[in-house]
1. To which of 1, 2 does the computed value 15.8 (mean count of other Cβ atoms within 10 Å over residues 169-176) belong?
2. Where is distance in nm of label points 7 Å out along Cα→Cβ at positions 121 and 313 largest, in which of 1, 2?
3. If helix-only ellipticity at 222 nm (-39500 (n - 2.57) for each DSSP H run of 4 or more, over all residues; to 500) is calculated from each of 1, 2, which structure is the one that comes out at -8500?
4. Of structures 1, 2, which gives 17 when relative contact order in percent (Cα under 8 Å, 6 or more apart) is computed from the coordinates?
5. 1, 2: which one has log10 I(q)/I(0) by the Debye sum over Cα atoms at q = 0.07 Å⁻¹, as calculated, at -0.33?
6. Work out which structure the value 0.70 belongs to, where FRET efficiency 1/(1 + (r/R0)^6) of positions 145 and 161 (r between Cβ atoms, R0 = 35 Å, to 0.05) was derived from one of 1, 2.
7. If distance in nm of label points 7 Å out along Cα→Cβ at positions 89 and 297 is computed to be 4.6, which of 1, 2 is the source?
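Readers should treat all values here as calculations from the given coordinates under stated rules, not as data from a laboratory. It should be emphasised that the depicted structure is a prediction, and the values quoted were computed from it without experimental measurement. Cβ atoms are built from the backbone, for glycine too; each structure is taken alone.
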Structure 1
């Protein structure tokens, strides 16, 4: 049994992570941390866990967490995570980090998009990006994994096969993305209040969303080409789910059947990728670690559709998938329906 802890255990991704880990046969959850001083029981924070996990969310230091755990899932927000991760690693604790603090390669790019100076820049560029479908061979030996963002995961998985095979132009790719409200986190914000988000669809951070350089960087690394996307996210009036409709330009004419075959071959041994004939939907992937994708061609324009659950494959499911690879367990452990 691997002793694990969760740093920042009060959010939606932490709840989803606990649910998955409770059915993992090789995991013992031994510590939950929060910045709250009153040490609430986890079932008071997440009532759906009543009777399933008898732990309190304690105000633990990273050093205390490292003393209890072999691996910590850090669900802290950006800027906060970079303060805790070095101390966890120094205490001999492996880390899967949910924040964006270790996803980007260049400190200057991080500062530009996140408006914070990176306090642990020496790890940037050497931290493994935790997308098993592209970087699985590097994950097993890593002590620190940068868990991907939900928007980047959806876009990258849909576009990577076509970019890597040289079938689409690497620039001018339009990524039209739509996410459920849980993607904004549990902390209350005006835009995610019920009366603001219900029965409304709205784009946000147009041209300035922080996931843009992450998508560009990872697709460039995977394909060996300088990739640049035009990324526009939208907030949808639903709890969970994420769908990207993407518009890359074909370099040479190809049929839908040929492109689907390329995607199937690219992901042939990847258990959580489903290349489908039908049009993907958020309901079909809800609560699962699957990413569904397909293509269409309309008036000569290629359209790629990629879809997943933002809390599972877009966050906590991916984290457990990475954990499984880090410890040599079957990649699908605790993640199949």
Structure 2
């Protein structure tokens, strides 16, 4: 976890976030200066950001929206008041509507981002200055602190050299909180191929097979929002076990980079999870990030206890052989 501390101070009307990273200051600064990189971490899991405008200079501004798992949008507006690269920048942060106009009814803040060198890399200190205790309490009630912590938890991955961090490391699991996990896997393949492998039945049947000796017998997908999907697996002759399946609904889709679905085991009353699949291509690699939201801690631990991550890695390794290498 990169976040060292998050502190609210009602006396000074501030929220201060301190986060440390094992990279030079310039690399950390560049993550905020490049809107395509900023998009990969600014929104918390489940609410990724898209920057329609980003002009990092005094008097410049940024306009962005964050998209929920069901496609709802929340808009934000930045007005940069000072920029001292790569040491600091300051801005006025407000909620906005879809046209880019400030929503006056919601609390805004002045934000100072300070970058400094440390013995192990760099430190980012973000200080938000509010106008009143009521605004401070309102933002906290809206989930500002947890959203910030979860968003910052993504920055380590963004700053990492993917070939060193993820390629060849298999499927990695991060526990974000009691009900959210993050699955990460890198592929040496274009994003379009990895997207097709997750959405075209004829490709899915090559790799999404479960344990050895099992066959995917049903693969039905309606990728449109509101559309349903259904998968089923059966053991081949001589293999022990009973068939099983999963089903769910597509909540949101942005080909070829994001697909949000529900997932439940067929013919059971287990609560559904929300699976948020994100793909990004960087330097010839495609990074797959899957955020899963469980109903509660007990469900999370029960599912992970089945060996889910090992099973996913077996399937992803099969994808590399049967889809990526085979072409």
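1. Traced to structure 2.
2. 1
3. Numbers: 1: -8500; 2: -6000.
Here the read-out was taken from 1.
4. Working: 1: 17; 2: 14.
This value belongs to structure 1.
5. Numbers: 1: -0.27; 2: -0.33.
Checking each candidate, the match is 2.
6. Values: 1: 0.95; 2: 0.70.
Answer for the origin of the read-out: 2.
7. Details: 1: 4.6; 2: 3.9.
Source structure for this number: 1.
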